[in-house]
Structure 1
Amino acid sequence: MSSAQYSLHNFDVLLKGLQIQSHVYRYFFTPPSPEDAALLQEIATISMQFEANVSGVHPFEDFTIAIQKSRDSSEGGKQIFRS
C-alpha cells in the first residue's frame, strides 16, 4: 500500500515454496463462510490503518492521463475514476 518497492526472486517462490496470496479477493467469487468471520474482522482491523490519498479524479475516457499520473507520482496519491 506504499510506493516502496521490494524484490522477490523467482527462486524464493519456486524453491522455498513461498506463496503469494490475496486476502479478500477470493470472496469475489465465493461468499465467505461463517468460519471466515474472525479472519475477515482481523483483516478489516489491520486495513483500517492504511492510508490511501487521492490526488486525481478522472472520467473513464481519460484513463491514459490517470495511468500516466499514477506512474509519474505514485506517492502523491491514487488516481480514481468517476462515471
Structure 2
Amino acid sequence: MFIESLADSVVKYGIPRADAYKLVAQTVLGSAKMVLETGEHPGLLKDKVCSPGGTTIQGVAALEEYGFRNALMKATDSCYDKCNQIK
C-alpha cells in the first residue's frame, strides 16, 4: 500500500504509472539496502539526507503531521491482535 500510494502521488505530478512504480520501488529498495548494508539506525540515515529547509525534511514533517508512524504502529497492533485470536 505504501508503494502504491507513493506511486499515485508521483503520477499526480505527471510521471507515467509504470515509471512511477519503478521509481518508487527502487526508492524503497535503496532505503532498505542502506539500512541493511550500513547497520546504521534508520533515524540516523534519515537525518543524514535531510538538509535544513530541504525537500526531504518537508516530506518528513508532512508524514509526522498526518500520523504516518501512528498509522503503521496501529496496523502492526491490528495484525498482532488478529494473530492472537487465530491461535
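No value in this document is a laboratory result; all are computed from the given coordinates. If you're wondering where the values come from, they're calculated on a predicted model, not measured in any experiment. Cβ atoms are built from the backbone, for glycine too; each structure is taken alone.
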For this session: Identify the structure, out of 1, 2, from whose coordinates helix-only ellipticity at 222 nm (-39500 (n - 2.57) for each DSSP H run of 4 or more, over all residues; to 500) was calculated to give -9000.
Result: 1
Problem set entry | Winner on relative contact order in percent (Cα under 8 Å, 6 or more apart) once structures 1, 2 are ranked, highest first | 1
Exercise. When distance in nm of label points 7 Å out along Cα→Cβ at positions 54 and 70 is calculated, the result is 2.9; to which of the structures 1, 2 does this value belong?
Worked result: 2
For this session: Supply the structure label, taken from 1, 2, corresponding to distance in nm of label points 7 Å out along Cα→Cβ at positions 30 and 62 with the calculated value 4.1.
Result: 1
Seminar exercise, completed: Working back from 55 (percent of Cα pairs over 22 Å apart, computed), options 1, 2, answer is structure 1
